[in-house]
Structure P
Amino acid sequence: MKSLEDFLADLETKGFKLNDEAIGFIYFGRKYTDAPDQLVQVAIEVTLKLQQRFDSGFYMSVLEEIVQSKLTTRTKVMSHFRKKGIPI
């Protein structure tokens with residue numbers, strides 16, 4: 001599994017350029033929820049897929065939902081959101 005830093009660098013190479021404020025908020029969310037890098041990455045992915053941009057409030061909601069629901073893998077996260085009727 002990639003580190004969060006590597007994941008963010010990969011996003012940039014794919015054209016998703018996050019500003020310093022967004023990156024700071026991503027790290028804030030990780031610390032606030034005590035989520036592992038893998039779940040932070042999934043929350044970023046879900047946010048970008050659904051919002052077509054990085055939305056800090058939406059990201060935080062997704063990350064909190066993942067942590068509160070005790071989801072531990074990308075597969076479980078995607079399944080969880082699909083069951084809620086969110087097309088991912």
Structure Q
Amino acid sequence: MIAYALAFAYGCFGLAMLFCLYRVVRAPGMGDRVLALDTLTINVIALLTIFGIDRGTGIYFEASLLFAMLGFISTVAYAKFVLRGDIIE
């Protein structure tokens with residue numbers, strides 16, 4: 001039963017990533033693109049976690065934590081760049 005649930009989750013998150021990628025390319029504003037990239041990061045974290053459950057190893061959970069930190073920092077840096085025009089003061 002878990003194999004069916006994992007296959008369904010792979011499909012759902014893969015489709016969500018495609019929609020986010022489309023939104024990154026075709027968004028009307030810069031803020032929409034930043035939000036789509038942040039959502040894409042969350043979907044990648046979910047896929048890494050599901051892959052870790054599927055493989056039965058903990059290394060993918062650590063990779064998803066690293067990806068979460070990187071996604072958070074990049075979103076904050078990009079938002080700072082959009083607001084101020086400069087990242088490093």
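Comparing P, Q, where is mean count of other Cβ atoms within 10 Å over residues 2-9 highest? Don't skip to the answer; put the middle values down first.
Values: P: 14.2; Q: 11.0.
Ranking P, Q on mean count of other Cβ atoms within 10 Å over residues 2-9, first place is P.
Given 29, 17, 5 as the derived value for semi-axes √(5λ) of the Cα gyration tensor in Å, which of the supplied structures P, Q does it correspond to? Kindly include the intermediate steps, with their values, before the conclusion.
Values: P: 19, 14, 12; Q: 29, 17, 5.
This value belongs to structure Q.
To which of P, Q does the computed value -22000 (helix-only ellipticity at 222 nm (-39500 (n - 2.57) for each DSSP H run of 4 or more, over all residues; to 500)) belong?
Numbers: P: -22000; Q: -31000.
Answer by label: P.
Read-outs: derived from the displayed coordinates by stated rules, not from any lab. Because the structure is a prediction, the values reported are computed rather than measured. Cβ atoms are built from the backbone, for glycine too; each structure is taken alone.
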